[in-house]
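*Asks:* Each structure below appears as structure tokens.
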Structure P
Amino acid sequence: MPAMSCVRCSYVMNASGDVELDGQSRAPGPGDRTICMRCGMVMVFTDDMALRAMQQADLVDMDPQSLFEVLAMIDFWNQTQEKKRLNG
């Protein structure tokens, strides 16, 4: 993955995890989501693999499994922040 910047905090990201769908792993593609590990902003990969902020319309049109995955990403980010806070 080429380096990309968070649309909120400008944190430079140069890695992402694979997407797993129906037991198959693949690299992220257009429409997939990611989260900034610095500020927690949920973003969407565009058709040209740039990042844009997730919008309310994205959530309204999302199937239940995808919404669950977004909430799991946010929960994971919150847990990592809590561990950082507790460990100083």
Structure Q
Amino acid sequence: MTLVVISAALLGFALGLRFNVFILMPITLIGLVAIAIGATQTDVGFGAIAVAMILFALVLQVGYFGGISLRGALSASRTAKSV
């Protein structure tokens, strides 16, 4: 579960630095399918799978927000230096 959360946060942060918000839906769907496939290979209960999926989607969006906030701060500082 910790690996899912850390991976989602880093992925969201990287996506926020580079892409617009429309990238979140396909990446979320791919991640949820990957979690479902991985969970069916192990003996994990439905509740744990649901929690992992919810955490993935939530932390991906929080990481994206952090990345897009940093991108905005960096572009603002570049604009202020060039003026």
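Since every read-out is calculated from the coordinates, none of them should be taken as a lab result. All of these numbers come straight from a predicted model, not from anything done at the bench. Cβ atoms are built from the backbone, for glycine too; each structure is taken alone.
*Asks:* Quick one: helix-only ellipticity at 222 nm (-39500 (n - 2.57) for each DSSP H run of 4 or more, over all residues; to 500) came out at -30000 when computed from one of P, Q, so which one is it?
*Replies:* Going through each structure in turn, the value belongs to Q.
*Asks:* Once mean count of other Cβ atoms within 10 Å over residues 7-14 is calculated for all of P, Q, which comes out largest?
*Replies:* Q
*Asks:* Using P(r) over Cα pairs in 5 Å bins from 0, in percent as the calculated read-out, with 3, 16, 22, 20, 13, 9, 7, 4, 3, 2, 1, 0 as its value, let me know the right label among P, Q.
*Replies:* Q
*Asks:* Among the shown structures P, Q, from which was the value 54 of relative contact order in percent (Cα under 8 Å, 6 or more apart) calculated?
*Replies:* The value was obtained from structure Q.
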